[in-house]
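In what follows, structures are represented as structure tokens.
Nothing in this text is a laboratory measurement; each read-out follows from the coordinates by a stated rule. Keep in mind that this is a model prediction, so the values were computed, not measured. Cβ atoms are built from the backbone, for glycine too; each structure is taken alone.
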Structure 1
């Protein structure tokens, strides 16, 4: 199964890049629709300018095993974020904005280097606010021989309008589904209507790529959902898993994650200031089992 973007004509791919550039300034790339005129130097909620803004790139062996394979997942970490999670484990990149602005040509070169060293995919970490630059770089990289599948590794707070433009570009959508309660999402991630937005985004992602397809033990297409269990039931895990089981697919690949730890500003919130217990994690796994999620668990 080849990468989807290889099926697009050069003109079709370029038109998608152009449409995303229109959405980037004034910015409507994420559900906030902050309207920052990024071409003119304004920076919105995510603090990104118009050019690509990256922290690092290279093979990653700590992702889901179906992404890692033998050669690693070819991650590109983008600076900035359209969320402000008080417990972000990558806060140096997302909140303190460590990184540098590069040209689209440099971004394309990074994609090609990941292929050259044997990575199985191009894993775009926190890509939402950089969608226009990513697809523009992909136009260049494809012309120079890029063939790897594209992984959209995001926070789940996505614009359906933008996702529709990305149809035929992204092979594997990998959103976080952080919260089943939008009020909680507003408090800890500054994300109004998070649950409702994430539900619509997952529907669109699944419509495009379906359940995860694995060939030779490596993911090639489909939806991967990550859900981080939070202490004191703050993630509303049952509501998240029930939505996936009843509205998406019981064959959805769901990584139920236990690695929460209080970092960044979590210490300011007593309810977030501890790791989860083994019992809290077992309850999440049991919920998935009861709801019939056949591919949910620790991955």
Structure 2
């Protein structure tokens, strides 16, 4: 609902700039992100009616990267967690349409003001697009990190930013920045975009290595490529780690749905445009690939992606 309203605002600026438009957006934010706002305001608690096995279940934190099936995986986790009486929250989505900060872009010191949002039992926190420093007792959580080959991320991000990604609401502080990013993508050749944005992607992955993987051995690492190669096996291992038990019928329904939504042909205006691993090999120039191989060499090794010379 919120994204549909935002699209209307984009098409009809006078509505967006009106008092009524702003008020409508505030009401929809409160309605859409009720649990998130209560957590931020320090007022959310697990209901007394929640079964004990759900209220004491370790919270799940889902870290990922933009264009690594973040929303797709979140939807799966959310459906399973809610059925088991966990509270699903999406702090990042609230930040997208408001002035609330992206928590992964804060220093550990700045995060002190938001530590109360994280509770080690009963919640699903999904999805964050970068590592968050300063979450207390992270070792008590079921912590999931899903990554994707950074060279493919750059390809997918280019098309998403230029053509298909939803635009943040005009009232939050993310709208102007996203508009600049979209203009940058539209005006750039894809090779130029990949080179220009590679340092940002590299930083995100290095932070995951240093601040998450190296410090917390319990973290479950999975890759986008595993999901596309064998969805059923990927889903089974994901839910097993998160201790989210579902029926055989529900599992089969997820598998069937995956086959239905998987793109058969490329469409640059769709959120799921192509979804095929190693697309960078057929999209980027050899010299661009060589540059990215060198730039990403440490993280490619860490996350077990191949480096193949194209010289």
Value -9500, calculated as helix-only ellipticity at 222 nm (-39500 (n - 2.57) for each DSSP H run of 4 or more, over all residues; to 500) from one of 1, 2, is from structure 1
The value 20.8 for Kirkwood radius over Cα pairs in Å, derived from one of 1, 2, belongs to structure 2
The highest value of distance in nm of label points 7 Å out along Cα→Cβ at positions 22 and 198 among the shown structures 1, 2 is in 2
Matching 0.70 (FRET efficiency 1/(1 + (r/R0)^6) of positions 206 and 278 (r between Cβ atoms, R0 = 25 Å, to 0.05), computed) against labels 1, 2 points to structure 2
Comparing distance in nm of label points 7 Å out along Cα→Cβ at positions 30 and 126 across structures 1, 2, the largest value goes to 2
Value 2.8 of distance in nm of label points 7 Å out along Cα→Cβ at positions 46 and 222 was derived from the coordinates of, among 1, 2, structure 1
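Computing distance in nm of label points 7 Å out along Cα→Cβ at positions 78 and 158 for each of 1, 2, which one ends up highest?
On the way: 1: 1.1; 2: 3.0.
Once distance in nm of label points 7 Å out along Cα→Cβ at positions 78 and 158 is worked out for each structure, 2 has the highest.
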